[in-house]
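Chemist: Presented below are the structures under discussion, each in the form of structure tokens.
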Structure 1
Amino acid sequence: MNSRRTKVQIYLDILRAVRRANGRLRKTHIVYKANLTHTRVQPYLDFLLSKGFLIEEKNSSQTFYVITEKGLDFLAEAGKLKEISDAFGLPLY
């Protein structure tokens, strides 16, 4: 069985990491918590920002990624979909 994560799994891992950190996390911590490298994380963050799941919050020296209501809704719906697929023995991710 292939143990590589899909893009959707990585998006979900990033969103979950930010949500668990009270909805606000710096890129370095996202890298560690979502098990990515600094070079690989940026395209995923760019996608999540472009879709409105995350927003950037900058202060004088740091950038934080903040989960939006849309991001929280996506996590909730993805959880429901996983429950349904697991109930039918068809793993989605």
Structure 2
Amino acid sequence: MNGKNQDLSAQIKKAAALKYDAAIDSAPRVTAAAEGKLAQKLLEIALENNIPIYRDPALAEALVKLDISREIPPELYRAAAEILAFIYSLDRKD
């Protein structure tokens, strides 16, 4: 990791990964969630694999409480839509 990514990793206390397949899912699913050192490792894996990172500590707090493979609840749809918009904007830049 470069210096900027190390700074980001050191600040992460909670992290979650989402997956969304519009063909089979009605909402994004939590595929990984972690706290502390495991959250930092999750971030490192994402960075190593060029997976976009979206920082939202309040959302991470809510996501780590959910069961893995569970679709996110309706109250998190707006936040998930913001993440999807962020990812789509990154895709357009490429």
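Every number here is computed from the coordinates shown, using simple stated rules; none is lab data. In this text the structure is predicted, and so the values were computed from the model without any measurement. Cβ atoms are built from the backbone, for glycine too; each structure is taken alone.
Chemist: Quick one: mean count of other Cβ atoms within 10 Å over residues 19-26 came out at 9.4 when computed from one of 1, 2, so which one is it?
Modeler: 2
Chemist: Given a value of -14500 for helix-only ellipticity at 222 nm (-39500 (n - 2.57) for each DSSP H run of 4 or more, over all residues; to 500), calculated from one of 1, 2, which structure does it belong to?
Modeler: 2
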